[in-house]
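Just so it is clear, none of the values below were taken in a lab; they were calculated from the coordinates. All values reported here derive from a predicted model rather than from experimental measurement. Cβ atoms are built from the backbone, for glycine too; each structure is taken alone.
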Structure P
Amino acid sequence: MIKPNGMKTMAIGIGTNQGDRIRLVSIVLEKMLQVGINILKVSSLYESQAVGYESNNLYINAVVKVESALDPETVLQKLMLIENEMGRFRSDEGYIDRPMDLDILAVEEEVFFTEILQVPHPRMETRAFVLIPFAEVWPNWKHPRTGESIEILADLVQNQALRKL
């Protein structure tokens, strides 16, 4: 649904497991504002183990509810540029430690798949470090494929190790 002012509401996941992680989250929020991504609400910070690979570094994760007049693919491109500016290195070998990881989790309650973006994020439903902070910032969001509320989805992953900072 397009709002009269052309703005779309989105949820963006933030993750970092290198450097001064809390400071990096603050920096990324400032950078989002600079590129036309308006911040509506930021979740608490959560600490968790790496998922999908072994790492000695714990992640700090958050979810930010944003609004932008930019289309979702342009927002993703801007997020990828921010990641690169912050030292992100992409590996063909799968997941690796990174100073910044930004993912579009949801765009309103839409479903779409393009060459560079799948919405809702395809792996978010199994990840406490995404669902729990997402429920904080957008508690009335419903998954467009399942119809489940984000709060119900977050309850399903409560058993995963996650520490609120």
Structure Q
Amino acid sequence: MNKTMMAGFWDHFRTMHGVTVRCVEAIPKDKLDARPCNDMRTAKELVTHMYAQMRFVTDGVPKGHIAYTDANDPIEMATIKSHDDLVRYAKESWEIADRRVQSLTDAQLEAIVQTEWGGLSFPGWVCIHIVYDEHLHHRGQLYAFLRQLGVEPPFLWDFEHNAPEYQPKQAQQA
């Protein structure tokens, strides 16, 4: 996969992230630490995990080593004291990851990246796809949380109601 191919993939992910932001915004402010689903993370833990992973993986690809494990999550979560902090963390994490992915070279996308995940290594482009896979997997959990909390999540493909910066390019240019 080269930088041009990654750009299209990442741009679609931008619109998916926009729907996720709307989910994070929909979490009731008094339910950040609730456990609506037994044996699963709280909403705050889940969102922090999703976006800490995004930060650490995109940071590690150009370095050739991803230093992320779940142990990073409580460190990241310590800065989140409110609903506004959680929304801000999600948005800032996207901005950081976006800058990193946009700056990747073809060589970095093809280079093997070491991880802390049981000695596994992947090409850089696979690591970026892992960010996407993990994000969607955990967004599905967030949908279940919202429903358990009595909140109807946004429609999965409703990109047009995203904030302008997360809408499809055609909508941004109109």
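If distance in nm of label points 7 Å out along Cα→Cβ at positions 119 and 151 comes out at 2.5 when worked out from the coordinates, which of P, Q was used? Attributed to the structure labelled P.
Assuming 1.4 is distance in nm of label points 7 Å out along Cα→Cβ at positions 127 and 143 as calculated from a single structure, say which of P, Q it is. Structure of origin is P. Calculating distance in nm of label points 7 Å out along Cα→Cβ at positions 7 and 31 for structures P, Q picks out Q as the one with the greatest value.
Ranked by mean count of other Cβ atoms within 10 Å over residues 71-78, structures P, Q are topped by P, which has the highest value.
Work out the source of 23, 20, 15 here, i.e. which of P, Q gives that when semi-axes √(5λ) of the Cα gyration tensor in Å is computed. So the calculation was done on P.
From P, Q, which structure was helix-only ellipticity at 222 nm (-39500 (n - 2.57) for each DSSP H run of 4 or more, over all residues; to 500) = -20000 calculated on?
Details: P: -8500; Q: -20000.
Clearly, the read-out refers to Q.
Suppose you compute distance in nm of label points 7 Å out along Cα→Cβ at positions 79 and 103 for every structure in P, Q: which one lands on 1.6? Only one of P, Q returns 1.6 for distance in nm of label points 7 Å out along Cα→Cβ at positions 79 and 103, namely Q.
Thinking only about relative contact order in percent (Cα under 8 Å, 6 or more apart), which of P, Q has the largest value?
On the way: P: 29; Q: 34.
If we compare relative contact order in percent (Cα under 8 Å, 6 or more apart) over P, Q, the biggest value is for Q.
Structures P, Q were shown, and mean projected area of the Cα convex hull in nm², for residues 47-110 alone at 4.2 was computed from Q.
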